[in-house]
Structure 1
């Protein structure tokens, strides 16, 4: 059996589309091959699609408040007979929703993410799986909490406005209106970073610039989150300032811990566990993974490396494909990737590479399978050395 477990090829293919391209390439050479498709996500875009399709769940669309306060549609999913909701904060509060010239983390809000959580509670979900990659926000999850009944008050007892900058005026947090159903709801968060909430490695300084923050705005937001953390600790008795992952998604990690009692987990490990990949690996002869780019950041918890680490435990060889590969591949090999290949068939512009991605991926894997087929017969007892 061959496991096909890629992440998305950003701006070219979703993880599910990439998996199908790889499958077609294999079948062109090995029509009798037994394939198991497990499209992956490390907690960002594609989480809902990956888990809902694998679990034969259902896709839901809700109308929520977007990151700039405007109404928009957001997709999420139900699995486990409708008892578990799968939510991507990027679908409600994501960076890609805002044109570059309008990005402003001083005012963007996670309110829509909270509204998706409320929609899940309204469907009697007892478990939430939330991916928090790709945010446009830096509000510490305050907007999310407001949507669930929390009040953030200034010195006059008035509710704060939306956005991270407002947290500098925070004096009191009133959780008396927090949705009581959350106490009976288990929340697991797919998080692929370990940044603290504040400081040089915190949400504002590290991720603020990609959301439109100037250096002065990043300092302003960091001070606001420092104040937020102090009030959270005083009023809720929870210190979120230096918790690993609290700074993820502009501090949404901290908000989910503080108001939902969430558990922050490695995104790819959480997905691999839900997909039960360890159940398939003992009978696997080859695992094929990939993503848009393999580079030094990939070893920090990205999907292909996470899948390779699992495969390594079962002595399963791993083939990785990418739109581009940067830097030394030695680190990939140490993590369990046996060999890695870029899918381009010659010098290509970025635009052409993205447009031709599915064709290039299918063609590359077919060529590699022709090579592999010369040296092994796919069977559990004959694992190839690639």
Structure 2
């Protein structure tokens, strides 16, 4: 007989009866329930009666990514090598590479057969060789950038045509990035990202590309803020909802690839160390939620401190891996009734908003009619 079999189980109603008694006439809803910006009523307690299993990725390991903006090829290569020496195993280059000579210089001394290399660029030179890349991406979020600026990089037709060509031809890398940059709640962020991804599916299937290939070429990027438990729930909910969408396209056994990046706030001019602590809790949210890769942004971006701050950012990963062992546990949030319930609530509300956007014609229609901005 197990130890806990000696004790009676405590039901949800048992808890409610005890709390009601202790409140001595005070209203339960007004006194103890927190109403979040996402429209979720956060309860003071959760138990096993309110939980549902959440499928996650098979391993909780993640890639340590550092972002480098290309201002000069030599300097970008130098920064990448410094990041790799400090423990990064994924690099994101932002900017254009004009020719193969520049590409060779950018990747000099980088072991591309084991390092995850990513490019975010609107004008990829098709003459550049991707054969040396075994993992990573070469992408640009045309739809997301159109939402921000109101302009296509070239034109809608040309941009989609170029995306279709590289998606059809590139074998080793991701080619589609969904990068929601709207100033939104967590529920809105999920709904908009999913609608954006479905828009890519529709545009590319119209170009004759099979849904299975599109699903294998797409990745998502989510910013991670300070709302600790909600950010964990966001990533978990995203995986559930994306599987529902893929099922509609009859796509099976294709995992959702999620990159997370800590949000950048300027809240602590008096003490940058506060932002360092915020970065740690943001990183924990992303990792517990189950991201595939993570960028921890530097807590102090002043020129004299940037190298040190990048080092500290990388070390946050190392602490979570080598001291907290978050990469060794398949599901760090397993057994948390609160996170499971929160995941379910966020998923339901996001799905409802996503369906509303689809009824209006999808992502582009909602950009053009102003629905998303409203």
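Match the computed value 0.95 of FRET efficiency 1/(1 + (r/R0)^6) of positions 107 and 195 (r between Cβ atoms, R0 = 35 Å, to 0.05) to one of the structures 1, 2, and report its label.
Numbers: 1: 0.95; 2: 0.50.
Structure of origin is 1.
Please compute Cα Rg over 2.2 N^0.38 Å for structures 1, 2 and give me the label with the greatest value. Write down the numbers at each step before the final one.
Numbers: 1: 1.03; 2: 1.07.
Between 1, 2, the highest calculated value is found for 2.
For structures 1, 2, which has the highest computed value of distance in nm of label points 7 Å out along Cα→Cβ at positions 91 and 299?
On the way: 1: 3.4; 2: 2.7.
The structure with the largest value is 1.
Could you tell me which structure in 1, 2 was used to calculate mean count of other Cβ atoms within 10 Å over residues 131-138 as 28.5?
Details: 1: 28.5; 2: 17.6.
Checking each candidate, the match is 1.
Here helix-only ellipticity at 222 nm (-39500 (n - 2.57) for each DSSP H run of 4 or more, over all residues; to 500) has been calculated and equals -14000, so which of 1, 2 was it run on?
Values: 1: -10500; 2: -14000.
It must be structure 2, since only it matches.
When distance in nm of label points 7 Å out along Cα→Cβ at positions 115 and 155 is computed for each of 1, 2, which one produces 3.3?
Numbers: 1: 3.3; 2: 4.0.
Only one of 1, 2 returns 3.3 for distance in nm of label points 7 Å out along Cα→Cβ at positions 115 and 155, namely 1.
Laboratory data are not the source of any read-out in this text; all were calculated from the coordinates shown. Values in this document were obtained by computation on a predicted structure and should not be read as measured data. Cβ atoms are built from the backbone, for glycine too; each structure is taken alone.
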